[in-house]
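For reference, the structures are reproduced in the following blocks.
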Structure P
């Protein structure tokens with residue numbers, strides 16, 4: 001068989017093997033995104049046919065104060081949650097590295113909470129962070145600390161949500177532990193010989209080597225935080241809840257959901273979704289640019 005014919009045959013075989021993914025991508029990702037773009041240009045209430053309105057939905061969201069509030073809440077939460085999750089994940093991974101034979105048990109123990117349904121985490125938030133009878137405030141009381149009203153004080157709503165988000169850092173712990181186990185022992189030994197203490201070894205040797213894993217976790221956690229919905233909605237908006245400081249927990253995804261499925265403003269919700277898509281893309285692009293200076297790959301070292 002001639003070389004060009006062989007290449008064409010190989011190409012057809014390759015397309016055949018990746019066709020399930022291509023079909024799935026077209027049906028479940030590309031088409032919904034394109035249809036959302038179309039709906040964002042219409043007035044659509046699910047019941048009646050969409051009516052084309054051009055850029056009216058985008059003009060409306062530019063003047064919507066709730067959009068500004070929800071976006072601000074989301075960014076504040078993300079700015080608090082991502083560093084907290086990374087710090088706790090790294091601390092637990094460093095501890096697991098010293099666990100020896102028990103590391104397998106603790107890896108499982110740390111990862112299991114990740115399997116908890118987000119709705120259950122939202123209910124758990126109300127039980128643990130109740131200002132009067134919650135276990136967190138009772139624990140603080142043992143040390144003479146008067147715990148805040150986590151669920152009713154607007155200043156503590158988002159820190160409470162961040163605290164509950166630490167419940168599911170197990171996957172990040174596993175990723176960082178795997179990265180830590182790949183740090184060359186000879187580099188750590190050389191640093192010890194040079195008189196570097198634990199902190200200097202961590203900062204100048206360990207963190208640069210595991211920076212690709214840290215970068216991956218930061219990107220994934222940032223995207224997830226910008227789309228936070230279930231836990232906050234369950235705790236503060238579910239079942240007609242009007243008891244708590246809802247405005248402090250009004251994340252962008254929650255406001256989008258309300259517009260789409262409570263008020264049936266599907267066209268406006270689609271415009272909100274496109275704005276969120278753009279924000280996530282811009283934030284991720286900024287992280288990619290920063291990674292060029294802060295992330296060090298093994299192949300980059302001479």
Structure Q
């Protein structure tokens with residue numbers, strides 16, 4: 001949920017900086033990059049200095065806190081005897097992990113494509129709208145998406161079900177993007193975009209629980225890194241594809257239809273996942289389902 005919440009904070013802040021900060025005769029968009037990039041650099045230094053790799057190395061934990069956490073991790077390991085650890089390179093080469101990576105790649109094409117181009121879509125509502133107003137309007141879909149994301153994740157936990165809870169939001173997002181591409185009324189457009197982002201973000205938590213169903217914690221951590229790395233390439237492809245379509249004489253409508261089609265593909269791929277097949281092929285054993293999705 002930190003991802004959509006960051007947009008709720010960042011969208012109006014970014015556009016306000018663009019409209020109002022012009023120090024040293026620099027453009028507002030340059031100051032936006034400087035002012036929003038500085039905390040990330042500070043955070044990088046803080047992480048390097050204080051973020052420990054293991055609980056036993058965390059100097060900011062009290063001895064009793066460290067002992068408690070290590071004991072909890074050991075208990076968790078004992079509670080999952082059916083799930084075995086496999087080597088890092090086997091995880092990297094696992095067809096099932098690569099399959100999940102491709103699903104996430106296609107998903108990211110749609111998710112970030114909508115996010116990056118939404119300001120342009122909102123700007124098309126009126127020629128008189130300011131950057132700051134665009135940023136404020138852009139918070140509406142993310143507020144809705146945050147609420148739906150939390151509620152959908154709770155539903156997944158309550159039912160201990162991951163596959164359909166990952167697939168259904170993709171279908172909803174695809175249908176909503178199609179609706180957004182057809183809409184001409186601004187209110188209908190923003191409603192469709194809100195519904196599409198709700199589906200895109202509701203997908204995340206159940207999806208990230210899938211690797212833990214057939215891999216040990218450490219192997220799942222590697223698989224999540226692989227899925228994330230490959231999948232995030234879609235964050236380039238999606239926005240680039242919409243930009244390319246517009247340059248070739250198309251419109252944001254055509255781009256949204258393209259993204260909707262990609263999400264349909266990811267829906268079918270997710271819906272066809274066979275968890276038991278994954279378990280038998282990757283780890284050779286049946287797994288104890290994960291209790292929590294995030």
Structure R
């Protein structure tokens with residue numbers, strides 16, 4: 001019997017069923033992280049994780065080298081990321097499940113990156129590790145052995161734009177830019193991560209946490225569709241550019257739009273940390289228009 005193919009979210013119940021029925025059919029990655037304490041995720045993984053899960057580190061594995069002007073979490077080199085994932089046993093077409101304990105903000109980055117590598121069998125564990133434990137599922141401290149997979153990149157399934165395209169858009173207004181950061185950071189207040197506060201002129205604010213219900217699971221597709229529709233009336237999803245501070249939580253908005261059936265939004269991965277590193281680029285402050 002063929003397995004269901006999960007491309008956005010997988011529930012704790014479905015992941016547990018799948019692992020029980022065909023343990024080798026799904027590769028699990030633990031993406032827990034803390035921007036303020038970059039070792040915390042790995043420590044949490046060592047303390048207990050989903051059986052069979054490998055740990056991926058946002059800075060080391062899911063980002064490329066920083067130059068000082070390309071943002072805090074530049075996209076990794078594609079070939080290097082393929083090598084990393086194949087090194088953990090990823091097979092061509094294999095189902096991947098990604099989780100964190102931060103509402104999906106880091107797991108969504110891996111989801112987006114795998115799609116960027118042409119791999120669509122990837123889903124975020126809905127509700128994260130909290131949902132897994134709430135479902136009565138155990139954690140382990142055993143670290144799985146690494147095996148070599150045959151994964152190779154294909155044509156990207158995710159869309160990117162660069163700073164130059166965002167700069168041109170200030171004039172053309174062909175696209176609508178949506179900023180995933182918290183409203184205070186969007187307004188230019190309480191900026192602790194980047195040297196400059198504010199947002200890209202014309203950008204609208206959609207805080208990524210607004211994609212979640214109180215229990216940390218994603219809102220149903222129809223709710224997300226209504227909310228993004230209200231934010232972007234009359235705008236085709238492929239004219240939307242999603243950004244945040246450094247290209248991480250923007251992936252959460254990409255995922256939410258995909259769940260809502262709004263396909264094709266682009267990621268500006270450099271995001272605010274890259275945009276604001278060039279003093280010649282304009283900055284806006286104040287509330288969501």
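Assign the value 1.12, calculated as Cα Rg over 2.2 N^0.38 Å, to the correct structure from P, Q, R. Intermediate values should be presented prior to the final figure.
Working: P: 1.25; Q: 1.12; R: 0.97.
The correct label is Q.
Quick check: 25, 11, 10 is what I get for semi-axes √(5λ) of the Cα gyration tensor in Å, for residues 165-220 alone, calculated from one of P, Q, R. Which structure matches? Kindly include the intermediate steps, with their values, before the conclusion.
On the way: P: 25, 11, 10; Q: 32, 8, 6; R: 24, 17, 7.
That value comes from structure P.
Assign the value 15.9, calculated as mean count of other Cβ atoms within 10 Å over residues 13-20, to the correct structure from P, Q, R. The partial results should precede the final answer.
Values: P: 9.8; Q: 18.4; R: 15.9.
Label of the originating structure: R.
Which of P, Q, R yields -20000 for helix-only ellipticity at 222 nm (-39500 (n - 2.57) for each DSSP H run of 4 or more, over all residues; to 500), as computed? Provide the component values of the computation, followed by the final result.
Working: P: -20000; Q: -25500; R: -8500.
Structure P accounts for this read-out.
Here volume of the Cα convex hull per residue in Å³, for residues 45-156 alone was calculated and came to 105; which of the structures P, Q, R was it taken from?
Numbers: P: 209; Q: 224; R: 105.
That value comes from structure R.
Every read-out reported here was derived from the displayed coordinates using simple, explicitly stated rules and does not represent laboratory data. All figures in this text were calculated on a predicted structure; none of them were measured in a lab. Cβ atoms are built from the backbone, for glycine too; each structure is taken alone.
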